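Take a look at the structures below.
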Structure I
């Protein structure tokens with residue numbers, strides 16, 4: 001408990017952009033957010049007052065950080081699960097707990113558990129050898145998707161292979177792998193919900209996530225032209241997964257929409273890129289909701305604030321287009337698109353890295369999407385004459 005405010009202290013392990021935005025949400029609630037950062041230069045460490053630098057892989061650092069925290073939560077899923085269990089054994093309140101979080105940390109464990117629950121997903125199999133892969137390919141057809149069981153994100157640790165020869169280097173690396181059929185995807189969706197220890201749940205509208213090279217570039221909220229029954233099915237599925245796995249906090253269920261129905265792709269048990277739009281686009285943002293949930297407060301209304309919200313990620317490009325003079329671009333972007341909200345994460349620029357996002361709200365999807373794309377394109381490339389900017393003018 002913070003003696004100055006009489007309010008509980010939330011500790012967040014990790015100090016990236018998710019922690020940075022959670023810190024912003026904590027301020028109006030009067031909460032004290034404490035961060036365990038890898039470096040004082042981490043995005044959230046640059047703006048938060050209560051920061052400890054330590055190694056999330058070291059139990060001693062985690063134990064030291066947890067002292068004085070009323071609850072501990074996460075900016076990422078990379079903390080060793082056995083360390084989380086050790087904190088729980090010490091009496092630390094951790095949300096989500098180790099029993100639930102393992103299903104976001106280990107894709108093989110996730111597939112086994114979801115399959116046992118009857119949750120729809122691509123056909124899959126654990127693979128360790130070329131023979132394993134060839135047997136699976138003969139059963140479901142090629143190409144296949146190979147995934148590292150642990151550690152992958154934003155397209156990393158995922159390989160699409162047309163033949164067993166294509167997978168030779170990955171198989172030789174000794175990484176725990178699973179293979180999945182390459183499902184005939186119409187588009188990718190995300191159902192993001194929150195659940196408290198009390199068992200209360202809340203669901204935001206299902207969104208469409210637009211991917212490029214395995215990285216989300218846009219989020220359209222709500223997912224355009226999504227059948228109402230399918231949307232309700234996706235929300236109910238996410239709430240069911242949270243309840244059966246014992247998830248507390250925000251849960252993002254990444255989904256494939258196919259001609260035959262929805263398939264679960266992956267799970268994330270923390271605030272998620274697919275719900276950054278909720279900062280402006282919902283009565284309660286995912287970051288405030290995550291704090292409410294881990295503190296076991298009543299959850300806020302997830303109601304949208306506009307008929308359409310579009311979020312566009314700001315991604316670092318090749319070295320020759322890494323933006324110079326970003327401050328000037330922010331200035332001109334605000335003048336040209338005063339309704340578009342800019343979020344910069346305080347991160348160093350490098351190719352493919354998410355360094356921020358912009359959000360636009362309105363009534364007409366094409367118009368709102370054009371403005372979000374135009375602002376994002378200008379901020380990253382400084383080109384007011386691109387097709388995206390012409391659409392957003």
Structure II
């Protein structure tokens with residue numbers, strides 16, 4: 001069966017590459033970050049798979065006024081097993097992050113370019129690589145007439161990049177899953193495919209707003225510079241977290257908590273105005289050892305010192321918070337089966353551990369399901385010139401197909 005699957009995936013190589021390019025070409029940037037949303041990507045996927053051998057295709061539209069069409073699409077496609085005790089889910093997401101500064105790209109972000117064995121474009125790796133790999137993995141076993149024992153289901157979800165309220169969380173709310181189900185979420189990994197993720201850190205996105213008094217830059221005595229005060233407090237907040245929450249946990253591929261200043265909101269339009277308001281965001285990925293609410297309270301207390309120092313008001317608030325959930329056991333059958341497939345197909349030594357967090361796996365773990373994260377990625381997600389290696393596309397498709405056949 002293994003050799004048949006490898007051969008079948010090789011036969012589908014051109015379709016896999018062309019479908020990857022098609023996905024990249026669709027602007028499905030999350031509407032919470034200024035994009036049009038996932039509707040076009042969902043319609044393309046529905047059209048692509050409508051004549052495949054799925055036994056059931058469902059659409060879950062999560063109402064959302066942020067898009068003109070009023071909903072965020074989620075697609076579920078089920079291939080039924082011969083004697084199912086569960087449904088095994090492969091969850092990928094259709095939304096993308098914005099392209100960012102266009103002058104940093106070697107090509108247009110939504111105009112896929114094939115070069116040196118790679119396909120460049122926004123969403124090529126995050127999460128197009130695994131969306132396409134799992135899609136053609138199931139087509140491979142369909143074409144070979146292979147039906148696993150358990151049901152295999154693909155879930156193409158929305159909104160992963162901004163919290164999943166309209167994606168995997170909506171499917172949980174709609175009772176799309178049964179209590180015995182397993183989940184594979186191919187949304188993180190390593191460049192050689194040797195890393196399986198079973199744990200994620202807490203997510204702590206913070207918004208820090210500093211309020212001063214706007215005025216002319218030539219008369220600072222009549223104003224209170226919120227930008228200066230905000231920068232000073234942001235540095236203090238950064239130091240506070242790094243010094244007080246510095247445990248090391250080797251389970252995780254970055255073994256410490258992280259707390260990174262990221263988004264900076266424009267304060268004034270012209271150079272000669274002192275800003276009266278200043279806003280900065282931090283992305284924190286916090287080890288499970290720590291309580292996120294405790295960290296936020298500590299920062300709020302620290303802000304009082306800087307309010308007095310600069311005669312400003314500072315608001316520290318959680319923009320998006322996800323507490324770390326209980327890890328999936330390294331000995332769970334879903335982990336062991338994937339590990340065996342990798343060692344057989346790739347001849348590599350597999351490491352099982354944790355990551356910074358943010359995948360759909362953390363959310364379904366929180367609902368009590370076992371979830372495993374794996375893919376072969378160079379971790380170019382969210383960067384300019386994001387790419388996927390064609391070799392990884394094909395070999396991951398082979399792994400997923402072989403895995404599905406054993407479930």
Structure III
């Protein structure tokens with residue numbers, strides 16, 4: 001059975017007219033001899049609108065009920081697209097995450113896929129049906145509807161492709177993966193190929209084209225992922241295992257992330273217990289920490305800085321308020337006027353001096369940075385938001 005999984009994002013399904021167009025793309029694949037599984041996001045900005053509605057009722061809506069609410073967006077898309085396919089003369093069936101056998105675990109609004117029982121999907125494929133699955137959702141061990149967090153439809157699609165052992169095509173409103181977002185640097189080039197590792201790094205550092213977990217699954221099960229435009233017939237980008245035929249540059253891509261909250265905690269009595277307590281309390285509230293820095297002990301005290309997403313501000317403030325009762329003299333400062341900019345490339349493994357080049361460029365252009373972190377194939381800097389465009393312009397010339 002020759003199978004392919006296609007995923008269409010919110011922009012691709014935001015109107016009936018656009019759904020009519022992607023239905024033709026799906027039918028073309030069917031005519032080429034494929035059994036097609038389609039994963040859809042909610043129409044346009046439906047998910048945001050549903051969240052806004054919930055917040056008119058409560059500043060912090062019950063997350064279980066929020067999952068129930070948000071899951072409806074993808075159900076609308078899947079049922080409408082299935083109706084369109086049927087009207088065009090092709091047998092199709094829509095399935096919720098539960099009906100598609102997607103089992104999840106974790107906290108509401110941030111669940112993870114732990115297992116897919118693929119039997120129901122296969123049963124419909126064997127009947128020559130196009131299967132349209134709601135992205136972004138599943139069912140947990142208690143039988144409750146859950147959602148997978150932002151970008152969860154990508155994860156749904158790649159996980160289904162991994163289970164079916166087939167290629168996954170991600171169709172979106174961009175023509176592929178670029179070295180840097182073209183909105184920031186119009187002369188950037190589209191990549192024909194990018195390695196799983198580079199794409200995971202770029203995604204985790206703020207590039208919004210692909211969801212990190214989706215690429216991780218592709219890497220784990222060696223599932224090729226093709227990213228292309230849903231409305232333009234242009235060549236896209238393959239995410240695949242790195243091989244010697246792929247162009248090796250010191251820097252393949254640049255990730256830019258404006259969703260940065262930097263928290264600085266001053267005057268913390270130095271002890272592993274105090275530092276562990278800070279990050280344990282944040283972890284208990286599902287706050288994902290990105291960059292961390294700490295000053296050397298001075299007179300028995302240290303200063304600690306960490307970054308997280310801006311949407312965690314309210315939760316972080318509550319945690320800090322509790323900590324102040326335990327660490328009486330500590331002082332907390334928040335800074336949201338920041339951007340994280342990261343250079344990524346497999347070539348860094350074998351080419352020394354990339355960090356030196358970046359530091360030199362920043363010095364020559366008077367770009368200050370607050371934090372630096374590195375991995376084997378990336379270097380990230382927290383800079384003032386006002387320096388973002390200047391930093392992008394100089395880094396794209398390396």
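Compute distance in nm of label points 7 Å out along Cα→Cβ at positions 332 and 372 for each of I, II, III and report the one that scores greatest.
Going through I, II, III one by one, distance in nm of label points 7 Å out along Cα→Cβ at positions 332 and 372 is largest in III.
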Worksheet, complete the sentence: Ranked by percent of Cα pairs over 29 Å apart, for residues 28-259 alone, the structure on top of I, II, III with the greatest value is II
Worksheet item: I, II, III: which one has Rg/Rh (Cα atoms, Kirkwood Rh), for residues 124-203 alone, as calculated, at 0.97?
Response: II
Discussion item. Going by distance in nm of label points 7 Å out along Cα→Cβ at positions 76 and 196, which of structures I, II, III comes out largest?
Written reply: III
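Quick note: the coordinates plus some simple rules give every number you see, no bench work behind them. If you're wondering where the values come from, they're calculated on a predicted model, not measured in any experiment. Cβ atoms are built from the backbone, for glycine too; each structure is taken alone.
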